[in-house]
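Enquirer: The structures come next, written out as structure tokens.
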Structure I
Amino acid sequence: MLIRVGYDIVFEMAAPTPMIVLLNLHPSLLGGLESPDRILTEPAVPIEEYNDGFGNRCGRLVAPTGTFRIFSGTDVPDDGLPDPVDRGAFQHAVESLPAETLQFLLSSRYCEVDRLSDTAWKLFGASTAQGWDRVQVICDWVNSHVRFDYQLTHPSKTAFDVFNEGTGVCRDFQHLAITFCRALNIPARYATGYIPDIGVPVNGDMDFAAWFQVYLGGEWHTFDARNNQPRIGRLLMGTGRDAVDVALTTSFGSALLKKFVVISDLVSE
């Protein structure tokens, strides 16, 4: 199938402002695109592209004073299959984990492993088997104990806050599940990208989505505590320790958001 993705974001800039943008598709998806995945701006400005420490494609630019638009669109081929499920994926002993996964066992800005470690072991340590099923039980628990509500979140909300308040948006669901996984010695990393409404009821205006990945059985696997079901057409943009590492735009100065539109539509099967 072919999925059209893109965005149209407009800021009002009070002065020339440096920005970092993480709006490209992940490098793993670049093969076979119907058109180049390029960041475009109005007015046009130079963009320096680079890969960050997590392997995500990023851009550096300086937004000029006034109205500044960032936009793009491309068609992405997809196999049309839902997220793979591998219930036999096993949990590695910590001493056997690849060195590059160890950072995803540690606390980070939004995932306070130290504050939720005892809770994680009480909830899941004795009652669940290690591996895939344990991660799924964590997703089931978070999905049933956290209520989605745009009005009851804020930029500084952490996993500990989500656990205590029981509300949040998709990134909050993922932060809590990631924290529980790390507390149980399962490497877990935050992911962001597109999830089109394919095979599910249309869910209002499209937005960028969050999910997470865990390292089991020698590879990274996709889980989603918010939707809690395999989805079709999930397209990755970036991964990191938590939402800090994959911020869509980071402005080093004043930037007033005036428009934010995300496109993720099925073009053909």
Structure II
Amino acid sequence: MAKLIDGKRISAEIKEELRTKASLWKQEGREVTLAVILVGADPASCVYVNNKKKACEFIGIRSLSYELPEETTQTEVLNLIEELNNRSDVDGILVQLPLPKSISEEAVLTAITPQKDVDGFHPMNVGALCTGKRGFVSCTPAGIVELLKRSEVEITGKECVIVGRSNIVGKPMALLMLRENATVTIAHSKSVNLKEITKRADILIVAVGKPKFITEEYVKPGAVVIDVGIHRNQDNKLCGDVDFESVAPVCDAITPVPGGVGPMTIAMLMKNCMEAKEM
């Protein structure tokens, strides 16, 4: 049976490290502040925002919450972002997605000053990642790299296949794995002979948004499998993009769902907030 890559434990380690650092900073009179903007009352978004607040409280990051009604206009959101951009006491700004259809995600995300874009979505931060410059990296891909490193998975020289090409996971993930000296292939819905591509992978990272899509037929024996997906199955239980039961006996290590990649996303958001103080 494969070794479980425990994201819950590793994220707790990271948060403990950040908590120690935040405590030392407070003794020096430095406090980190994250502003979170939530428009509407999407249940999943409300849960995510509450989890971020709890993480801030645990670490010692001051959290400002702006919970706006569904009918809030784009202009009102942009005005709030401009105000937060100009506040010297605010280090990071996060807008919870998805936004109501009446508001352009692109307009909102690009309005955040890159030095406060702790989600790593601003085109300048994406460009910094492409060119090897300093900038914020999307939290989920950054968390996956931490999972691999802290689980002592060798990345240099390994064949990495990423299934999925989204701007939030697939594309930045590929750039990060290149930075770590892996040989990278991105596969997607138009890829031909997907099983042949994925079976080359020493490290297989799956972000396709389809429950239990990857079975043992897609996985090379001894591979490391990272499952980014999260879904509810017919029994209302959480599952990922990988069919855990069939893949776990084949691979060397695998992330569970829940308890794998998920906890790392918030941990890396907190890390970005701390780094924003030093920008």
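Rule-based calculations on the coordinates, nothing more; no lab input. Predicted model only: the values in this text are computed from it and were never measured. Cβ atoms are built from the backbone, for glycine too; each structure is taken alone.
Enquirer: Where does the value 21.5 come from, among I, II, when mean count of other Cβ atoms within 10 Å over residues 171-178 is the thing being computed?
Expert: The read-out comes from structure II.
Enquirer: Kindly point out which one of I, II the value 14.9 was derived from, the read-out being mean count of other Cβ atoms within 10 Å over residues 27-34.
Expert: Clearly, the read-out refers to II.
Enquirer: With Rg/Rh (Cα atoms, Kirkwood Rh), for residues 35-162 alone computed per structure, which member of I, II shows the largest figure?
Expert: Checked I, II; max of Rg/Rh (Cα atoms, Kirkwood Rh), for residues 35-162 alone sits with I.
Enquirer: For relative contact order in percent (Cα under 8 Å, 6 or more apart), which of I, II scores largest?
Expert: I
Enquirer: From which structure (I, II) was helix-only ellipticity at 222 nm (-39500 (n - 2.57) for each DSSP H run of 4 or more, over all residues; to 500) calculated, if the value obtained is -5000?
Expert: I
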